[in-house]
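So, here come the structures, one by one.
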Structure 1
Amino acid sequence: MFYIFIFASIVGWVLEGIWTFIADGVLLNHSALVIGPFDIAYGICACFLTTLLYKFRDESYLQLFLISFVGGTILEYIMSWGMELFLGFSAWDYSSYFLNINGRVCLMFSVMWGVLGVAWIKIIYPFLVKLIDKLKLVGNKWLLNTLIIFLVVDTLLTVSAVVRAHNFEKGIPPKNHYESFLDKTFDVKYLNNMFNNMWE
């Protein structure tokens with residue numbers, strides 16, 4: 001499951017970059033972490049869909065679609081609310097979309113959740129499992145532990161960068177060398193690019 005999380009986070013980062021370039025003609029870094037190409041929202045979604053749909057994998061496409069439609073919509077709402085609660089903003093806003101709920105979810109993306117769920121459990125997940133087995137990643141404790149430690153450190157660095165950026169915007173000067181490092185390396189402009197220009 002952890003390798004699925006890593007794979008989906010990286011692929012999601014690539015897809016978001018391509019989509020933004022096609023739609024807006026600009027290249028944005030959609031990573032949710034300050035170091036590395038990790039759009040962890042996709043990783044969370046991949047693990048969620050796997051957990052939600054695995055026991056229903058042999059059911060009809062319609063049943064899988066409906067389960068993904070409902071489950072994905074709930075997850076997306078919670079993720080948007082959580083970002084706003086802990087980071088002070090949400091990376092997406094569907095207020096202008098048809099049949100949206102508080103701008104956090106909307107009918108169009110709920111339908112996409114349904115389609116994605118079917119494609120995930122029927123095609124993508126089986127392929128990934130075979131690939132992970134072929135690469136002999138399962139049981140590779142050194143690689144696993146290294147990735148876990150890296151992501152934990154990266155997550156803590158990201159959270160501290162966001163907190164420091166909020167303080168910087170309030171005019172609060174850095175208190176130590178670490179905060180000065182954050183101001184120079186992961187400033188508001190950098191975070192704006194990461195979080196889809198939704199930083200406020």
Structure 2
Amino acid sequence: MKKLFETLRKPSAKYSLLTLLFVGFASGIIFWGGFNTVMEATNTLEFCIGCHEMRDTVYQEYKETIHYSNRTGVRAVCSDCHVPKDWTHKMIRKMQASGEVWGKLTGSIDTKEKFEAKRFELAQHEWARMKARGSIECRNCHNFDAMSPELQKKTPYKKHMKAKEEGKTCIDCHKGIAHQLPKEYEEPEDE
């Protein structure tokens with residue numbers, strides 16, 4: 001142990017290895033703290049509606065839904081539905097979102113008309129992402145097993161239990177729950 005401590009105290013070119021390790025460790029903590037702060041700042045409603053494309057379109061639609069205003073006062077914000085909670089998938093989603101920022105910067109969705117023209121494509125990407133993850137973002141708040149047959153109307157409860165049995169995910173039935181459906185979307189026939 002003493003030999004290890006002596007090695008750590010030996011100077012490199014100018015500083016001891018112990019000093020370099022300490023400075024590296026402290027720098028790592030500061031970097032990680034800054035990185036996490038930025039990641040959390042980009043998960044706020046204010047950040048999401050910072051550009052007029054979101055503020056003037058999907059945000060206005062969202063404000064008319066139960067996810068914005070309801071009897072219990074629980075509000076889901078953009079990141080609750082569009083950003084996974086676990087670190088790995090959150091980072092993947094943030095990298096994908098950089099493509100959306102690129103669309104803003106290059107002008108491919110910088111007007112309401114351009115956004116509407118791409119709405120179906122954007123929605124399809126989001127629906128596929130949610131489907132692939134089993135609608136985990138929905139299930140962070142909604143759980144088949146917690147649904148009450150006494151408090152939920154009979155028809156929705158039966159449909160939820162059937163969806164559970166069939167292994168369906170929330171997005172299979174609830175497209176357009178927080179935003180308008182694209183004009184091109186065709187509702188599947190009920191089984």
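No value in this document is a laboratory result; all are computed from the given coordinates. This structure is a prediction, so every number in the text was calculated from the model and none was measured. Cβ atoms are built from the backbone, for glycine too; each structure is taken alone.
When helix-only ellipticity at 222 nm (-39500 (n - 2.57) for each DSSP H run of 4 or more, over all residues; to 500) is calculated, the result is -22000; to which of the structures 1, 2 does this value belong?
Structure 1 accounts for this read-out.
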One of 1, 2 was used to calculate relative contact order in percent (Cα under 8 Å, 6 or more apart), giving 19; which? 2
On distance in nm of label points 7 Å out along Cα→Cβ at positions 76 and 132, which of the structures labelled 1, 2 is highest? 1
Suppose FRET efficiency 1/(1 + (r/R0)^6) of positions 92 and 172 (r between Cβ atoms, R0 = 30 Å, to 0.05) works out to 0.60; of 1, 2, which structure was it derived from? 1
Structure from which 1.9 was derived, distance in nm of label points 7 Å out along Cα→Cβ at positions 4 and 140, options 1, 2: 1
Origin of the derived value 15.0 (mean count of other Cβ atoms within 10 Å over residues 44-51; candidates 1, 2): 2
Given 12.4 for mean count of other Cβ atoms within 10 Å over residues 36-43, calculated: source structure among 1, 2: 2
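Assuming 86 is volume of the Cα convex hull per residue in Å³, for residues 68-115 alone as calculated from a single structure, say which of 1, 2 it is.
Values: 1: 59; 2: 86.
Label of the source structure: 2.
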With percent of Cα pairs over 25 Å apart computed per structure, which member of 1, 2 shows the largest figure? 2
